[in-house]
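Scrolling down, you'll hit the structures one after another.
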Structure 1
Amino acid sequence: MPGRLKILKSKTIYAGRIVDVKLERIVEPGGVAAEREVVYHPGSVVVVPRLADGRVILVRQYRYAARQELWELVAGGLEPGESPLQAACRELQEEAGFRAHHCKLLLDFYPSPGVLSERMFLVEASGLAPTPTRPDADERIEVGTFTLTQVQNMLRQKKLHDGKTLVGLLWMLRTLPQPAP
């Protein structure tokens, strides 16, 4: 696309602890003039924690926006000055009670680029050792471990509804070594 993005006007509608919402008048690189509502978010991490025996750690917590408890991969926001790998290690300990010997950045993605600036970093964690959890004051988290067969069944039975968890688990299952025919 020729041209560059031009922001003609930007108005903050809401400034919160985690996100800001702005109404912006823009001209996109392709020349389209538009008014956009954007939720600005500092970014986050999603962790695929695998135990030595291959089981995957998921956490379940109540999500107000979804109005239900969801099984999810460990995840959380990036703190100022924190790298995705540092955030992944912190979130894994806080939410699931594990310390990782090895973390590997796998990919990054935008969960909802039509309205949200958030960039998520998918991190694989291995060499796990138990450690005390440190959930935030407003978090009530249940930790569960699941075999690959259980994860596949949860996917087939449509029991997983969180987008970042679907991305992480499907990536993990797709990249595992396949048995010989």
Structure 2
Amino acid sequence: MTTEQEKEQQAYQLLREGARLLRSQRFAEALPPLEQANELKPHDADIAISLGGAYVMNGKWSKAVTLLENAAERYPGNVRLWLNLAAAYLGRLELSSRPRQEQAIEAYQRALELDPKAPSVQYNIGLVYAERKDWAQAEVWFAQALNADPGDRDAAKWLKKVRDAQKPELEG
């Protein structure tokens, strides 16, 4: 086995370990193996997705953005990269700036272009608009989320909240 093959094998072993830790919600523990995997294979989409997700879960938004923007440039057709990049741009929604929200919406919309059935995208865009109190846009996106997944209780709850929030405007 060549050294390059050994490096690749080691990188994927570290990726599997990091992914296992992420699934166990051990986000901080997932960082070292994923960072090592990324050092061994710095241009691997799957490693970037997992490491970017770990950065997001650990509140390391800037690191996630840098990593995921580079990966999205290299693999523009990868839906999961765009989903993680949107989450990285957004950070904590209630603390997110308007420009970051716009970047997140653009990344979510890119994911939808690639896969119209990408999970939770419409819902997440609806949350951004609800945070802004842009009830009309929030309603559109939550309705789309419910259309994509009629069993989505959260989208149904938010759709009702958004419609209730608009009632005084409509009646006044």
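One of 1, 2 was used to compute FRET efficiency 1/(1 + (r/R0)^6) of positions 34 and 114 (r between Cβ atoms, R0 = 25 Å, to 0.05), and the result was 0.60. Which label is that? All intermediate terms of the calculation are to be shown ahead of the outcome.
Details: 1: 1.00; 2: 0.60.
Derived from the structure labelled 2.
For the read-out distance in nm of label points 7 Å out along Cα→Cβ at positions 26 and 138, a value of 2.8 was computed from one structure; give its label from 1, 2. Can you show the working numbers first?
On the way: 1: 2.8; 2: 3.8.
Clearly, the read-out refers to 1.
If helix-only ellipticity at 222 nm (-39500 (n - 2.57) for each DSSP H run of 4 or more, over all residues; to 500) is calculated from each of 1, 2, which structure is the one that comes out at -5000? Intermediate results must be reported in sequence, preceding the final value.
Details: 1: -5000; 2: -25500.
Corresponding structure: 1.
Suppose semi-axes √(5λ) of the Cα gyration tensor in Å, for residues 106-161 alone works out to 23, 20, 15; of 1, 2, which structure was it derived from? Walk me through the numbers on the way to the answer.
Values: 1: 23, 20, 15; 2: 17, 14, 7.
Among 1, 2, the structure yielding 23, 20, 15 for semi-axes √(5λ) of the Cα gyration tensor in Å, for residues 106-161 alone is 1.
Of the structures 1, 2, report the one carrying the highest value of mean count of other Cβ atoms within 10 Å over residues 58-65. Please list the in-between numbers first.
Working: 1: 14.4; 2: 16.9.
Checked 1, 2; max of mean count of other Cβ atoms within 10 Å over residues 58-65 sits with 2.
Comparing relative contact order in percent (Cα under 8 Å, 6 or more apart) across 1, 2, which structure shows the greatest value? Intermediate values should be presented prior to the final figure.
Numbers: 1: 22; 2: 12.
With respect to relative contact order in percent (Cα under 8 Å, 6 or more apart), the highest-scoring structure among 1, 2 is 1.
None of the figures in this text is laboratory data; all of them are computed from the coordinates on show. Since the model is a prediction, treat every value here as computed from it, not as a measurement. Cβ atoms are built from the backbone, for glycine too; each structure is taken alone.
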